[in-house]
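Just below sit the structures, each encoded as structure tokens.
The numbers here are math on the coordinates, done by the rules we state, and not lab data. Since the model is a prediction, treat every value here as computed from it, not as a measurement. Cβ atoms are built from the backbone, for glycine too; each structure is taken alone.
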Structure P
Amino acid sequence: MKEEKQAYMELLRGIAIFFVVFNHTRNLGYTLYLEVSGGLAYWGSLTLSILCKIAVPIFFMISGGLLLGRQESLKELFRKRILRYLAVTILFTLLQYLRIVRIHPERGFHPGQWLRFCFTGDIIEPYWFLYAYLSFLLLLPFLRRLAAVMEKNGYLYLLGLKAFSTVLGLFSFYTGIASGLSFPFLSDLIFYPLIGYAFLGKPLPSASPRLRPAMLMTGLLACLFAAVMQAHFYLKTGGLGLEGFCSLYVWILASLAVLWARRIEIRNARVRQILCAMGSCVFGVYLIEDMARNQVERLLPVLTRFCGPFAAAILFTALSVLLSMAVIGIARKIPFVRKLIG
């Protein structure tokens, strides 16, 4: 049971990191739909630009499922998690800064500039997540207390509030009239860990046999289709800020994806082993994927001529992930690196 649980969580991590990298491909894949008039490149890019937004919610849901039910003192939390995470952030910010200095030697190395980057987190755009996750870890004692007392009706109420907030958001996009209501508990750092704990940290309910993987995937595809068609309509009518529009559907898609993964059975031992090996590299992939992506990008013109822009974007993303995993897989053989990035 423990091995199967680990396998489906690593599957979720693998899916999420692929979407993270695709989200960083810019006009090479993520916003390709803005540069083509139709066909597979338009619809495929538009669909994945919406679907890839489930990556960060999935990571927070996995963390909620794994961490909210654990008992740790504040000392253990800081020693085992927060200080290690700070060390990762400082080290990889330094590596990224050294990379900038190598590319632009005229700027020179200035420790004060590096420390500023460590504080602000804007050394490269993808590193915003490091600071969001650190914020989650600092909130963990409060979230654990909340999760310990919340019952089923509390989680259902939280989901209901999220649905109501989504309706208000859609109304605002279509009418330009924003509601004055705000729901702090629906922020990503609170909502997704709590829902992740409900979906992943608790035993599967025996009274819901109808929630089969095929049905959950059908629901996910139906919601994705609805989101894509509305996004298409929104674009064609001159709408701006599509990213904010698409984010309204993220919680539904992420929830269905997590529930689907929880319900599938991964019986093949070799497949479980591969998933777990790949999943152990995911955090490291996130830390270095921009460097791997820049190298793989050189192949993109050849890939585009061979299979078209959208398929090339998928291969570009997959190769970037695999190259990053290969580098991290080798680096993790060093005990210090393995302990630092998991």
Structure Q
Amino acid sequence: MAEVAWAGRAAAVVTDASVAKVLGVGAGGSVADVPTLVLPVGEGTKTAAQLVEVWEFLARNRVDRRGVLWAIGGGVVGDLAGFAAASYLRGIDYVQVPTTLLAMVDSSVGGKTGLNLQAGKNLAGAFHHPQAVYAFADFLRTLPAREFAAGAAEVVKYGLLADEALFAQLEAKPLTLAHPELLAIVRRCCAIKAQVVQADPRETAPEGGRALLNLGHTFGHAIENVAGYGAYLHGEAVAVGLAAAARLSRELGLIDDAAVARVERVVAAHDLPVRLREPLPLSALFAAMARDKKNRDGKLRFVVLEALGRAVTRGDVPVEPVERVWCAVGAC
């Protein structure tokens, strides 16, 4: 935080209890003498009540329009702090310091911020790009194995949607902390996302575009909503969603059984689920999907695979194959 670009500007830090423990910050403490708000851990933190708490924290510490908010944490911290920065004083600068694999490769890049509503995930938010993203690999060594695996789901997603060579690399050697190409893979995922976002910054392209980054997420977000936020880590829900998206792609005649099997093997090789732990009501899952942000004119849109390494959006998918897919991944 001694960067010259930030010198002389009021600053504040938002983090969560898990990261605060790693940093040695207690309640009411600070990071590098910067006022710090420590939030609860988990997806349940992305609420309007917590957003108000961040606003009040910024106001108490007299952060003005030249101020900088530092988001140090995973995707939850980044999404919530980013939305707070977008809306406090009608917009202040913020900086992302992602501490999880998922945040490093995905949520810290692209400028999407937001919080969850009872009706669904990320239904309130804003496009507000961070001024910088600083990713430190040492943070990855502090992650529980389950959290690292959850981040790997997004890495697999990037291979499936845009980089067959990356997918093959993960197929040959699953991603671990000891993987010799870990940092290169993180950079590759960021580059893919940056390229997609630059071409369609506000997800307005009629087909494809930024919506492709949601491969597996139409299913995954529905799982999180219906199972209850926190029952599955985001990456775990996305992992089941990737298996479901592959199966739907097969239902639509785009890929074959062998491709589906490859997707499920790679997902499972990263210690991620390809099926639900227990059934969930189909009616509730479809209701959650109906609130997905990608939908157009009341019709469901899915990101599907034309091939491993190439994704497209489809808005003409009948209900029946989607039902079969849900049953195949354990909803029924």
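P, Q: which one has distance in nm of label points 7 Å out along Cα→Cβ at positions 115 and 267, as calculated, at 6.0?
P
If FRET efficiency 1/(1 + (r/R0)^6) of positions 59 and 275 (r between Cβ atoms, R0 = 35 Å, to 0.05) is calculated from each of P, Q, which structure is the one that comes out at 1.00?
Label of the source structure: P.
Suppose you compute P(r) over Cα pairs in 10 Å bins from 0, in percent for every structure in P, Q: which one lands on 6, 27, 35, 22, 8, 1?
Matching structure: Q.
0.10 is what came out when FRET efficiency 1/(1 + (r/R0)^6) of positions 43 and 155 (r between Cβ atoms, R0 = 25 Å, to 0.05) was calculated for one structure; which of P, Q is it?
P
To test your reading of the models, identify which of P, Q gives -13000 for helix-only ellipticity at 222 nm (-39500 (n - 2.57) for each DSSP H run of 4 or more, over all residues; to 500) when calculated.
The value was obtained from structure Q.
Say we calculate relative contact order in percent (Cα under 8 Å, 6 or more apart) for every structure; which of P, Q gives the highest result?
Comparing P, Q by relative contact order in percent (Cα under 8 Å, 6 or more apart), the maximum is at P.
Once mean count of other Cβ atoms within 10 Å over residues 75-82 is calculated for every structure in P, Q, which label goes with the largest value?
Checked P, Q; max of mean count of other Cβ atoms within 10 Å over residues 75-82 sits with Q.
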